[in-house]
Structure P
Amino acid sequence: MLRSSDGVGEILVDEATIRAEVARLGAQISADYAGRQPHLIGVLKGAAVFIADLARTLTVPATMDFISIVPYGHEVTSSGVVRIRKDLDDPIEGKDVIVVEGICASGLSLSYLLRNFETRHPASLRVCAFVARQRPRPADVVLHYLGREIPDTFVVGYGLDAQERYRHLPYIARLA
């Protein structure tokens with residue numbers, strides 16, 4: 001019988017660290033947006049767990065929406081060429097937008113999203129990623145809020161998957 005964690009290697013970010021990092025990010029966003037209402041945009045599916053946890057730590061009112069993008073082709077690494085599978089439900093014009101990512105791997109897809117969102121005229125546009133791979137990113141990708149950097153390796157857990165598996169794991173680990 002296949003266990004839910006079969007194929008998982010070294011744990012890079014454990015449950016306690018995840019809770020602490022999410023609380024820290026929530027406090028930082030709450031302080032930065034005091035008196036304002038940030039509009040969180042979760043990038044599906046990888047950010048689903050993180051955005052739910054993050055939203056519960058905020059002490060400012062926030063609204064939420066989701067977008068889903070998929071890469072063109074079947075490459076293992078991102079080319080940055082994507083298509084929108086599910087667009088935002090509501091306009092973001094005039095809103096203080098925070099794009100919430102579970103992971104910033106290459107930054108290419110995020111670069112596409114930021115350029116796309118800029119054309120929609122938000123009042124402000126920032127990025128919050130729970131983890132980012134330690135590698136160069138496109139110049140237009142600034143991670144305003146970052147949980148932590150991780151080695152440049154494929155990881156799963158805490159919403160991140162490998163072929164739709166392992167999202168449920170309460171930690172982030174290397175894929176074995």
Structure Q
Amino acid sequence: MKTSQGFSQAELLAVLVILAILLSLALPSLQNQVHESKRVAALNQMIGATNHARSSAVFSRKTMSICAGDSGCDGNKLWRGRFLIFVDKNHNGRLDADERIERLDTMPDGFTWYWSSFRKLTYISFENNGTTRASNGTMTLCHEGKPLNQIVISLSGRVRHKTADADATCS
């Protein structure tokens with residue numbers, strides 16, 4: 001009598017059913033993990049950008065500003081797509097022709113930042129001593145209109161992050 005050298009159709013079907021069940025259980029968890037990774041990346045990106053702008057202001061002895069936009073500041077409090085860091089020679093929070101972009105960052109898809117400043121400014125500026133130009137405030141990381149985390153920038157220029165407050169807004 002010959003022994004079987006392969007799998008029967010029933011055995012292969014059983015394995016495929018088991019794999020499909022396991023995959024359906026793992027997929028939502030994997031999607032949550034991807035979303036969480038993007039959230040952490042967006043948070044770290046903005047913390048890094050604000051710390052970079054502050055330290056660049058101190059080391060270059062020039063005012064550095066951060067604002068939303070591709071090639072210039074768009075004047076919005078809701079930052080989406082890209083943001084830039086630039087040397088702000090005239091301290092107006094707008095990228096002028098004689099000012100240079102130091103860094104241009106792209107935010108992860110689906111994430112936005114809502115900037116709420118003390119003086120209702122749409123940009124953040126750091127002086128050459130590391131303090132803000134009275135542009136202290138809170139940046140709220142949002143995904144699909146839901147606040148996730150916040151970065152608080154103090155008048156002294158200190159940057160810290162926290163879970164979004166219950167009354168945090170994305171608009």
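Calculating relative contact order in percent (Cα under 8 Å, 6 or more apart) for structures P, Q picks out P as the one with the greatest value.
Who wins on FRET efficiency 1/(1 + (r/R0)^6) of positions 63 and 151 (r between Cβ atoms, R0 = 35 Å, to 0.05) among P, Q, i.e. which is largest? Comparing P, Q, the top value of FRET efficiency 1/(1 + (r/R0)^6) of positions 63 and 151 (r between Cβ atoms, R0 = 35 Å, to 0.05) belongs to Q. Taking 16.0 as the value of mean count of other Cβ atoms within 10 Å over residues 87-94 derived from one of the structures shown (P, Q), identify that structure. Among P, Q, the structure yielding 16.0 for mean count of other Cβ atoms within 10 Å over residues 87-94 is Q. Identify the structure, out of P, Q, from whose coordinates P(r) over Cα pairs in 10 Å bins from 0, in percent was calculated to give 10, 39, 37, 13, 1, 0. This figure was derived from P.
Supply the structure label, taken from P, Q, corresponding to distance in nm of label points 7 Å out along Cα→Cβ at positions 15 and 135 with the calculated value 6.1. So the calculation was done on Q. For structures P, Q, calculate distance in nm of label points 7 Å out along Cα→Cβ at positions 39 and 103 and state which one comes out highest. Sorting by distance in nm of label points 7 Å out along Cα→Cβ at positions 39 and 103 in descending order puts P first. Determine which structure produced the value -11500 for helix-only ellipticity at 222 nm (-39500 (n - 2.57) for each DSSP H run of 4 or more, over all residues; to 500), calculated from the coordinates; the candidates are P, Q. Label of the source structure: Q. Identify the structure, out of P, Q, from whose coordinates distance in nm of label points 7 Å out along Cα→Cβ at positions 7 and 95 was calculated to give 5.5. Label of the originating structure: Q. When distance in nm of label points 7 Å out along Cα→Cβ at positions 23 and 55 is computed for each of P, Q, the one that comes out at 4.5 is Q.
The numbers here are math on the coordinates, done by the rules we state, and not lab data. These figures come from a predicted structure and were not determined experimentally. Cβ atoms are built from the backbone, for glycine too; each structure is taken alone.
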